[in-house]
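The structures considered in this document are given below.
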Structure P
C-alpha cells in the first residue's frame with residue numbers, strides 16, 4: 001500500500017472509491033491493521049471504554065491520547081493516522097491549539113474534533129496553523145450525557161437539516177474530512193453529496209466515502225450491547241489479521257455496511 005494522505009482520500013472520493021478506517025491504540029495492532037490494508041487508523045478516545053473500562057470517553061486525558069498516539073505512530077506504516085482531541089480540549093482557543101499541537105508532535109496526521117457549527121472558528125484557526133481537521137458530527141460521544149445516551153441523530157427533518165448545514169459550515173471553515181456517527185443512511189448520503197471533502201461513516205449508511213469501526217467491535221469482543229452498525233468479522237476469520245482484511249475488503253467492495261447495519 002502506498003502512503004495514504006489527505007490527497008489520497010480526496011482522490012478516492014472523486015473516483016467514487018471507498019476506503020477503510022479502524023481504531024488502533026498500540027504498536028502491535030497498528031502494524032497488523034496496516035498490513036491488512038487499512039487506509040486510516042484512529043487513535044480514538046474510545047480507548048477510555050475499550051482499554052480503560054470507563055462508561056464513556058469523557059475521562060480520557062490529553063496525556064492518554066498522546067501516549068497511545070506515539071505507540072501507533074511508530075508502526076502505522078503507510079496508513080494515515082487520525083487522532084481524537086479529548087473532552088474539553090475546546091474550552092478556549094489557546095487550549096485547542098496547544099492540545100492539537102501536542103497530538104501533531106506525537107505523530108497525528110489528522111486531528112478529529114467533536115462539535116457543531118460553533119466549532120468553525122476553532123477549525124479555522126487550526127487549519128490556518130497547518131493542523132488538518134476531521135469534524136465529527138451526528139452522535140458525538142463527548143456529549144453523550146447531554147444527548148441522553150447513545151442515540152441515532154438526525155431522524156427528524158429539522159435535526160437532519162441542522163447536521164447537513166453544520167457539515168457545510170465546518171468544511172467552509174477548513175475541515176478536511178467529516179465523520180458522521182449514527183445518522184440515517186439518507187442523511188449520510190446527502191452530506192456526502194453536499195460537501196467536497198471525504199465523509200467517513202460509522203452507522204451512517206453505505207453511501208459515504210469511508211467506513212470506520214472500533215477494532216474491538218470487529219473482533220467480536222464488544223462488552224455489553226452491540227451497536228446495530230457493528231459486524232463481527234472475527235466470526236469467519238482464521239486470525240485477527242484475517243478479520244481486519246475481511247473488513248477492509250468488504251468496505252472496498254461496498255458489501256459492508258449492509259442494510260441490517262444502517263438506520
Structure Q
C-alpha cells in the first residue's frame with residue numbers, strides 16, 4: 001500500500017495545477033489535497049492562519065486513520081508545519097517547498113509592517129487587489145500568462161493546467177474566470193504567520209525537510225537560519241525562483257522523493 005502525501009498549495013494556485021509533479025510522484029505515493037485553501041467559510045482567513053490550519057486538520061481527520069506525510073508549497077508549507085505542531089500524532093513528517101520560517105527580529109519586523117500596512121507594499125498583496133479575473137477564452141488566458149516573464153519560466157504542462165484549473169470556463173460562451181478568489185488571496189498575504197519561529201524554539205515534534213529555490217526572493221528576504229534549525233539540515237536546493245515547482249515539476253518531484261526518504265529515516 002502506498003504512503004499518502006497530503007499536499008497543500010501556494011497562495012493563489014489551486015492544487016490541481018501541480019498535476020505534473022503529482023504524476024511523477026504517483027508510483028510511490030497517493031496524492032490528496034484541499035483544492036483551494038481558505039475558500040470554505042467555516043475556515044476564514046485571519047491573522048496567523050489558525051482557521052486555515054484547522055481546515056487542513058479537518059480534512060486529515062475526515063480522510064485518514066493513520067499519520068500521513070504533509071508536503072506544502074509556500075502557504076501550504078507553513079500551514080502543514082503549523083498543523084504538525086498542533087496535532088503531531090496525525091503527521092509522519094513535513095516537507096516545505098520554499099516556505100522559510102520567519103523568526104527573531106524578522107518576525108518583529110513583520111508584526112510592525114502588518115500593523116502599519118507596509119507589508120502590503122513589500123509583498124504581492126498590492127498587485128493582488130487589482131488582479132485581472134476574467135478572460136474571453138482559453139486561448140486569450142494562455143496568451144496573457146505565457147507573455148508574462150514569471151509565467152514564461154513555467155513548464156508548459158503546468159501553465160496549461162493553470163489555465164484549465166486556475167482559470168476554468170465559467171459559461172457556455174467559453175469565458176473564463178480565476179478560480180482563486182483574489183480577496184482571499186490578498187487576505188492570506190496580509191496575515192502571514194509571525195509566531196511560527198517562536199513556536200519552533202524547542203524544535204518540531206515531527207521530522208521536517210525543506211526544498212529551496214536558488215533564486216527565491218522569499219528565501220533571500222527571510223533567510224534560512226530558523227529553517228535550518230527546524231529541519232536539522234535536511235535541506236535541498238533546486239535551480240529556480242519561489243515558484244520552482246511550476247518551473248521544474250519533475251526535478252521537484254524527485255527532490256521530494258529524496259527528502260521524504262531522509263525524513264522516513266529520521267522518524
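See the values below:
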{"read-out": "Winner on distance in nm of label points 7 Å out along Cα→Cβ at positions 94 and 214 once structures P, Q are ranked, highest first", "value": "P"}
{"read-out": "Of the structures P, Q, the one that 22, 9, 7 was derived from, the read-out being semi-axes √(5λ) of the Cα gyration tensor in Å, for residues 22-61 alone", "value": "P"}
{"read-out": "Origin of the derived value 54, 50, 37 (Cα extents along the principal axes in Å; candidates P, Q)", "value": "Q"}
{"read-out": "For 4.1 (distance in nm of label points 7 Å out along Cα→Cβ at positions 6 and 174, calculated) the corresponding structure among P, Q", "value": "Q"}
{"read-out": "Relative contact order in percent (Cα under 8 Å, 6 or more apart) - highest-scoring structure of P, Q", "value": "Q"}
{"read-out": "Value 1.7, calculated as distance in nm of label points 7 Å out along Cα→Cβ at positions 198 and 254, assigned to which of P, Q", "value": "P"}
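Every number in this text was worked out from the coordinates using simple rules, so none of it is lab data. Keep in mind it's a predicted model, so treat the numbers as computed, not measured. Cβ atoms are built from the backbone, for glycine too; each structure is taken alone.
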